[in-house]
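Just so it is clear, none of the values below were taken in a lab; they were calculated from the coordinates. These numbers were taken from a predicted model, which means no experiment stands behind them.
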Structure 1
Amino acid sequence: MSDDLIVRLTTNPVATWFIKNVAAHLDPILFRATNGRLTVFGPPAVPMLTLTTVGRRSGKPRSVHLACVEDEGDYLIVASAMGQQKHPDWRYNLEANPAVEVQMQGERFRARAEVLSDAEKSTVWDRIAEAIPQVRVYETRTDRNIRVFRVRRVAKQ
């Protein structure tokens, strides 16, 4: 299947609704239960992770399933919210408490997230868009600055 077809299939209004209202709730559970082997759509087509943050208001664990790009041993994640006008809640949770847990295929680890500056973002954005072509569509849906976070493993204690 071509990248263009995949982007059209995953960014149309029906798919966007399904991802936001169904997959977003089930994927973190399914991904964790299968040790990163499955999502609602089957095996991940791109590198994925489940990011567990601490809710900034509730203090409870909050998990979100995201595409990621490896960068020098770290992982880059995009706070696109599929191009919605508001930032995703997990972005605010990360800004309030950057300590996270990450589930990837075959491993789980503790990490720390940091938002990239606009200059840092510009150096990696084309590589992110190549790996996750949907972000180009998400860019056209909003005028907000879509933030990129670097997720870095922390040493085991």
Structure 2
Amino acid sequence: MALVRILVDGYSLLHNWPELARGKLRHSAAARDELIAVLTQYHDSSGTPITIFFDGSGAPSGVPKNESTPSVEVLFSKSGQTADDMIERAAHRFQPYGEVMAVTNDNAERTTVIAMNGTVASCENFILMVKCALADLVEDVRQLNQTERNRFNKAR
């Protein structure tokens, strides 16, 4: 069954991806923006919608209200809830539509999503998946450019 959505624990992924947003605080807007940009590229490659959940008391001040797109949704937990709570709720709500994959290193969260017939990926495995997909995308574009360059040169 195809994945209907990837549910990402944003700060968990940021903490496990040290080369992303190098030199930036893990809870900073700059680090979040880099994560969102990379996951948007991953969506463009995979076609699977992604929701990124961040712990907090709602979106920090200055975060645009419509930071989300239909392809990559960005949500902040409200006071009294966690990103894990939101991931569990989303996994439950998506059950009728197909399989979701949760990206987290939290074992309790992983067990809960599996119990709802979802799949899970550790942050480390998901990072490898993203890197491989983006490398494949770069190679595909390189080959397409080469093919077009050859075709253009033959037409001259």
Structure 3
Amino acid sequence: MTELTLDITPITPADLSQIEKLDERAFGPGRFTRTAYRLREGLPPVTGLSFVARVGTFLVGANIMTAIRCGGAPALLLGPLTVEPAFRSRGIGERLLTRSLDAAREAGHRLVILVGDEPYYSRAGFKRVPMGRLAMPGPVDPARLLYCELAPGAFDGVQGAVTRAT
């Protein structure tokens, strides 16, 4: 198989409808009931930290970062990280994830959380949130609530409700 040229660029407003269709193919209609979706509902992606991946003109992946607060501390909510099903297992998700984390670190952000699979995200430095430290505004499997410190000690003392940034 030939190697595909992948372009990763910042999300633009024009990408949002394509990303919505990608999320629908990847996650189905049940995605709207998930707590993380409800938390970021109606909020724009953080400019310069959210990216899309394309092969030619075809959008094959996207990663969105949303501004939130964790017990009063500013943070980012990562996700959805979505890759077109036919393009999975080619490193696209990992490249999008790395690009977003690097951009967030460079912009001075300190903390990122997400709801996802620990074995996948631990490769990028995510760890399981200790039981009872953070409370999402809906049901979340505690084993899937993860955090990543972009600066040493960024999670020290952080606890409480995860809310939308105001």
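As an exercise: Rg and Dmax of the Cα atoms in Å, calculated from one structure in 1, 2, 3, equals 14.8, 45. Which structure is it?
Numbers: 1: 14.8, 45; 2: 17.7, 66; 3: 15.3, 49.
The structure behind it is 1.
Here helix-only ellipticity at 222 nm (-39500 (n - 2.57) for each DSSP H run of 4 or more, over all residues; to 500) was calculated and came to -10000; which of the structures 1, 2, 3 was it taken from? List each step's numbers first, then the result.
Working: 1: -10000; 2: -16500; 3: -6500.
That value comes from structure 1.
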